[in-house]
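Nothing in this text is a laboratory measurement; each read-out follows from the coordinates by a stated rule. Worth saying up front: this structure is predicted, and the values here are computed from it rather than measured. Cβ atoms are built from the backbone, for glycine too; each structure is taken alone.
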Structure P
Amino acid sequence: MTTNAPLADFYDVIVIGGGPAGTTVATLVAEQGRSVLVLERETFPRFHIGESLIPETYWSLKRLGLIPWLQQSAYPKKFSVQFFSEGARPSAPFYFDAYKMCDSSQTWQVWRDEFDLKLVSNCREQGATVVMNAHVTEVIFEGDRAAGVRVKLPEGGREVRAQVVVDASGQSSYIANRLGLKSPDPALRKGTVWNYFRDARRDPDPRDEGATLIMQTADKKSWFWFIPLPDNVTSIGCTGAMPYMFQPGMTPEATFERELDRCPAMRERLTSATRVRDYLTTKDFSYSTKRAAGENWVLVGDAFGFIDPIYSSGVFLALKSGEFAADAINAAFEKQDFSSATLGAWEATHRMGIEMFRKLVYAFYAPDFSFGMFLKEHPRFRTHVTDILVGDVYRPEVGEIFEAMGDVIPPSDWGPNYVGAA
């Protein structure tokens with residue numbers, strides 16, 4: 001990554017965080033001629049989980065101008081998602097082009113260090129200033145209005161002012177934590193152990209070899225992902241309830257091996273595979289926030305909310321929230337109106353999309369629910385499942401599937417009309 005540029009004292013927009021959400025905002029605002037500063041606490045390229053892109057990311061990436069780069073890459077092509085129940089029984093693949101034949105019917109499995117670096121480079125090319133190794137220590141508020149940030153740089157501390165502050169800090173959630181806006185979901189407290197394996201068995205058909213596989217273990221105690229990556233490396237992880245995954249005295253490797261014994265289909269795919277690094281762990285707390293925007297500030301990506309990663313929705317929701325927020329910010333400058341109503345005009349729509357994913361997550365974890373049995377009884381809803389798997393979640397009619405599921409889906413405070421007190 002190139003050397004950091006000198007900082008000005010004022011920018012139209014400051015973005016805290018250089019991940020997919022932050023760089024999307026920065027790119028789409030900077031290309032309109034606004035001055036944009038991105039402050040990223042790490043130095044890119046850097047390792048990050050979340051390698052699988054769902055189809056609807058295509059349209060955000062097309063808007064960012066990155067589709068030609070992906071088309072020329074060596075990233076495995078992803079045409080479908082397939083589920084396995086009880087660690088062994090496969091469903092029919094959910095082929096994206098069977099749902100809708102279009103450019104987005106094929107997507108990619110990416111290395112996030114390369115992918116995120118490309119997003120950063122792209123926003124720089126559009127005129128944004130990007131500063132790495134920049135630790136934001138405080139968002140400056142003047143009353144209810146965000147006015148800038150205090151940031152610690154290698155050369156010392158600085159105060160930088162802005163018309164709009166975008167919090168794209170991921171789960172650090174600077175503004176949401178300061179204002180007490182987070183609403184956790186206690187039912188989705190999950191732990192994950194994962195690694196990367198060379199020569200894990202992939203399906204031989206070119207249409208299937210890049211597929212994401214989701215395998216539930218016996219009794220739904222946990223589930224595995226299988227995400228093919230370049231150079232015959234595969235990302236494989238196991239997720240379950242936190243107390244179950246992180247039991248006293250058990251190493252991450254021991255937990256992973258224990259769950260492999262309960263998932264014959266995954267064990268078989270690793271027969272000739274070689275692990276390429278030490279085991280990694282993470283603790284995932286699903287949460288939402290009570291507001292997406294306030295006076296001169298906006299939340300995007302994981303700073304706005306985090307949902308269980310089973311359906312690979314993270315990058316999609318980051319890109320989409322970045323698009324929504326950028327359009328609202330550009331409109332705010334046109335109107336010279338930086339109120340919460342203008343900057344957060346997209347909130348209800350985006351919450352509806354998140355809610356579609358969240359409800360499908362609950363159905364997946366429900367102990368007495370089977371997608372196979374449900375779709376056998378209600379075949380017309382197979383399209384609705386695919387709608388959500390591809391990311392076509394901003395149409396209210398997609399939610400009809402959850403009415404048919406009944407008590408499997410608990411009531412939610414996260415819906416599109418949710419308004420909480422700050």
Structure Q
Amino acid sequence: MRVAVVGTGYVGLVTGVCLADAGHAVVCIDTDEAKIAELKAGNTPIFEPGLEEVLQRTISAGRVSFTTKLSEGVDGAAVVFLALPTPPQDDGSADLSYVLSVAKALGTLDRPEFQIIVDKSTVPVGTSEKVTEVIRKEGGTNFTVVSNPEFLREGFAVTDFMKPERIVVGTDDERAVQIMTSLYAPFVDDSRPLIITDAPTAELSKYAANTFLVAKISFMNEIAHICEETGADIDTLRDILGSDSRIGHRFLFPGIGYGGSCFPKDVRALYYTSEYYGYEFKMLNASLAVNAQQHAVPVERLKEHFGGSLKGKKIGIWGLAFKPNTDDIREAPALTIIDMLLEEGAIVSAYDPEAIENVKLHYSRAKEITLSYHKYAAIEQADALIIATEWQEFREADLERVKTAMDKPVLFDGRNIFKSEDMRTAGFTYYSIGRRAVVQPN
């Protein structure tokens with residue numbers, strides 16, 4: 001099947017090369033000429049495990065190509081995916097300007113054969129109708145708009161596309177059902193269903209899924225505070241809760257809050273939608289408040305440790321990406337923590353395996369911090385270390401080397417990657433989330 005994908009960000013690029021790897025003929029379209037040139041050369045503009053290998057394989061096989069020309073890319077395509085940004089606006093609503101701008105351009109193009117326009121971006125309920133209206137207003141005919149939300153996790157996006165837990169298609173057009181079923185046939189089986197529903201349900205499904213996960217994270221962060229006050233053990237409590245089949249183990253990890261391109265904006269967008277329809281979604285507001293609260297925990301705990309002031313203290317940060325296995329720093333808790341540390345007068349030295357260049361390019365206060373290319377260099381003579389992202393290399397760090405490099409062996413573990421008893425034995429004063437502090441004698 002000939003497929004076009006408009007937008008080569010995380011969702012668009014993964015969608016394009018994975019469909020090509022399954023045998024479809026795919027054209028990826030983007031207005032960024034430099035990015036298209038890099039993709040043609042087989043280089044991915046983002047860090048995503050396994051993506052570059054699939055890209056190079058599909059280029060060699062001649063199944064994926066790249067262009068900056070929309071009309072050229074969508075010509076003859078049976079399916080056109082819109083994988084475009086939908087950033088949050090000031091009121092929390094999703095900005096659909098990129099999606100509707102491309103829809104307007106699609107409306108001006110000739111379409112001799114039936115074509116499916118797919119909303120792959122995370123969009124609010126009613127977007128498929130808006131896209132349809134825009135295309136028709138420009139004279140577009142012989143098409144239908146389908147909602148097909150993505151459920152990709154950064155760091156696992158290729159695996160999630162190739163082996164999805166489910167694929168959701170929202171449409172009432174029987175021709176679209178047949179074509180989308182054929183398109184996704186290589187990726188589904190009895191354990192990985194293709195769910196056909198109406199467009200509003202499909203559009204709401206991504207927001208509902210992410211918001212539910214955020215609620216689990218926020219609950220664990222709240223219960224972690226109770227554990228600290230009562231002396232209960234958060235790790236054992238997490239095992240007890242996770243053993244309940246109604247709850248499950250996933251997303252029961254307390255920490256310094258969530259970030260990234262999906263959770264924050266999707267929660268805000270769903271909250272905006274609920275307000276638009278006159279309903280107060282109380283749990284969402286609480287989840288947003290809890291997340292903001294968690295960002296401040298490392299700073300407040302270190303202020304207490306150092307007698308109320310961090311002025312002049314050198315604080316090392318391990319982890320800048322919002323999660324491991326990605327270079328994405330969008331709404332990363334680490335950056336909020338760094339802002340707070342700088343406001344307190346601290347000196348900040350940071351390291352991340354993949355995100356440093358993005359921090360240099362996109363973080364407005366990058367010049368105010370020292371960015372190191374080695375984890376141990378970042379903590380030389382540091383008064384404390386904050387672990388903000390649970391990269392595997394941090395779990396495997398040489399604790400004796402960490403202790404020797406630092407001026408004071410004080411560690412705040414924002415992701416609970418170490419065991420308290422191990423840190424006690426290693427000689428660290430150790431703070432974590434939901435567990436008793438380990439304080440070494442003076």
Legend entry - Among P, Q, structure where semi-axes √(5λ) of the Cα gyration tensor in Å, for residues 233-360 alone as derived comes to 28, 20, 17: Q
Inset, instruction - Work out which structure the value -13000 belongs to, where helix-only ellipticity at 222 nm (-39500 (n - 2.57) for each DSSP H run of 4 or more, over all residues; to 500) was derived from one of P, Q. - result: Q
Legend entry - Source structure (of P, Q) for relative contact order in percent (Cα under 8 Å, 6 or more apart), computed value 11: Q
Inset, instruction - Output the label of whichever structure in P, Q has the greatest value of mean count of other Cβ atoms within 10 Å over residues 169-176. - result: P
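Looking at distance in nm of label points 7 Å out along Cα→Cβ at positions 9 and 321, point out which structure of P, Q has the largest value.
Comparing P, Q by distance in nm of label points 7 Å out along Cα→Cβ at positions 9 and 321, the maximum is at P.
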Inset, instruction - For structures P, Q, calculate mean count of other Cβ atoms within 10 Å over residues 145-152 and state which one comes out highest. - result: Q
Inset, instruction - Work out the source of 5.0 here, i.e. which of P, Q gives that when distance in nm of label points 7 Å out along Cα→Cβ at positions 161 and 345 is computed. - result: Q
Inset, instruction - Using Kirkwood radius over Cα pairs in Å as the calculated read-out, with 22.1 as its value, let me know the right label among P, Q. - result: P
Inset, instruction - Taking 5.9 as the value of distance in nm of label points 7 Å out along Cα→Cβ at positions 113 and 385 derived from one of the structures shown (P, Q), identify that structure. - result: Q
Inset, instruction - Using mean count of other Cβ atoms within 10 Å over residues 49-56 as the calculated read-out, with 22.9 as its value, let me know the right label among P, Q. - result: P
Legend entry - Structure responsible for 16.1, with mean count of other Cβ atoms within 10 Å over residues 105-112 calculated and labels P, Q on offer: Q
